[in-house]
Structure 1
Amino acid sequence: MLQDRVYIVTGASRGFGLAMASTLVQNGARVGLVSRTPALLDRAVAEIGPERAFGVAADVGVRAEVVAAFDAIHSHYGRLDGLVNNAGMATPNRIEHLVETEVLAQVQTNFLGTVFCSQAAIPLLRGGDNPRILTISSASAWHYDEMSHLSIYASTKAAVERFTRDLRVEVQGDGIGVTCIRPGGAWTDFAAGWDPAAFASALAAWKEAGTHLDTGMDVDHVAGAVLYALSQPPGVGVDLLEIRPNTPTPKTLLQ
């Protein structure tokens with residue numbers, strides 16, 4: 001389906017990003033993986049297979065690192081057909097107690113990372129055969145039944161969606177298709193490393209806000225949405241695709 005096409009996936013060392021990169025390779029593509037953590041990145045490349053995966057460590061919130069990483073991937077493969085802006089992070093906390101460094105880190109990674117990566121990709125994609133840019137938002141940007149105490153994360157994802165609208169218009173003349181994908185909750189290790197007390201507080205507030213959560217979705221479902229968007233023919237674009245779990249489960253089962 002995507003035979004020998006080349007895509008960059010950011011935040012690709014685990015979770016959604018690793019599933020996306022793996023799915024693209026399974027459908028014939030080659031991938032450039034970008035992540036901040038070299039050890040996890042090396043493990044992801046080994047898992048996918050170094051013959052079709054090439055990793056470069058970079059912080060997407062630092063423009064110079066993004067440009068260097070994208071140039072390295074482009075040089076390695078000799079082309080670029082698309083970008084999946086997946087890198088993201090969250091740190092739960094009540095608004096009153098937000099920590100400055102954690103706020104800045106989320107803005108830098110989630111929003112500025114999307115901006116910088118899109119900037120770096122445009123000249124590499126221009127003139128290509130059906131080039132694409134995908135941005136990964138979150139259901140928390142629009143739905144109030146998502147995890148509590150993620151105000152900054154949700155705000156950055158809302159900013160990503162607004163940015164994507166302008167990006168879509170600006171690159172239409174270059175033949176670059178732009179899609180925003182808005183995933184709901186899925187079973188991942190996204191919360192790994194969260195402060196246990198802050199996480200417990202967010203979970204308690206979330207339980208109080210409603211009686212059930214929706215389950216039934218995992219990273220491969222989101223990766224399938226990415227594949228669908230990238231597989232559209234030239235001149236056809238998926239503007240916005242929201243994919244959410246749809247099996248109601250009592251929150252009382254969560255500990």
Structure 2
Amino acid sequence: MASIQITTAHNIEVEYELAGLGERMLAGLIDLSIIIGYWILIFFLQDILFTRYSNHANTWVLVILFMPVAFYSLISELLMNGQTVGKKVMKIKVVSLVGETPSIGQYIIRWLFRLLDIWITSYTLGVIMVAASAKHQRIGDIIAGTTLIKTNSKTSLSQTLLSLNHNPDYDVTYAEVIHLKDKDIRLVKEVLMNVRKTGNTMLALELMRKLEALLTIKSKQDPAPFLQTVLNDYNYLASKL
């Protein structure tokens with residue numbers, strides 16, 4: 001299965017499984033069915049939506065009704081963190097190749113090139129590019145610096161690091177971790193994965209010091225075990241909310 005390594009802003013390499021051509025096509029078909037359903041609804045409501053006395057008014061109504069179709073993918077990806085309804089169903093999403101959430105500009109570039117990749121060439125160019133490119137990118141992805149990955153990663157290490165703790169006798173070491181944000185926990189997870197992959201504990205030590213200062217705690221553990229304890233504590237406390 002094709003995968004890609006992305007270096008995050010913290011110089012940590014994270015491996016993701018790339019979305020396949022079949023998954024992208026099925027996601028596109030789901031989104032297309034939503035658009036078709038929208039137009040069917042408009043057809044049945046046309047007597048209500050369109051006036052019979054003003055062609056000028058009807059033109060503006062048609063323009064307004066076309067806007068959700070034209071901007072569907074762009075607005076969906078902006079509001080749904082890189083996903084449309086079809087992508088969410090297929091469990092894939094758009095990511096930036098520099099390890100960050102795509103910018104508005106990147107989403108806009110992808111959206112603009114749909115005209116070439118999908119509509120003008122009837123999906124042909126997009127299919128060829130995704131099938132032929134190493135990172136499964138259509139032209140819009142290549143220019144925007146994005147690709148699509150699977151959100152249900154099967155990496156056992158990732159699942160082990162952040163698995164829920166169901167032990168009722170678990171003793172919390174750092175209760176303060178419940179105040180951490182999702183991005184903090186993701187960073188802890190990324191650093192731990194990097195430590196287990198490379199053996200380099202310098203990032204873990206730096207993050208440990210930052211967390212100690214942020215939570216006003218003092219650890220007697222080594223950096224990697226400390227970060228694992230933070231994850232375990234957070235998972236246990238979050239499961240009780």
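We did not get these values from a lab; they are worked out from the coordinates using the rules stated. In this text, all values refer to a predicted model and were calculated from it rather than measured experimentally.
Key figures
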quantity	calculated
Source structure (of 1, 2) for Kirkwood radius over Cα pairs in Å, for residues 110-173 alone, computed value 12.9	1
Rg/Rh (Cα atoms, Kirkwood Rh) - highest-scoring structure of 1, 2	2
Value -13000, calculated as helix-only ellipticity at 222 nm (-39500 (n - 2.57) for each DSSP H run of 4 or more, over all residues; to 500), assigned to which of 1, 2	1
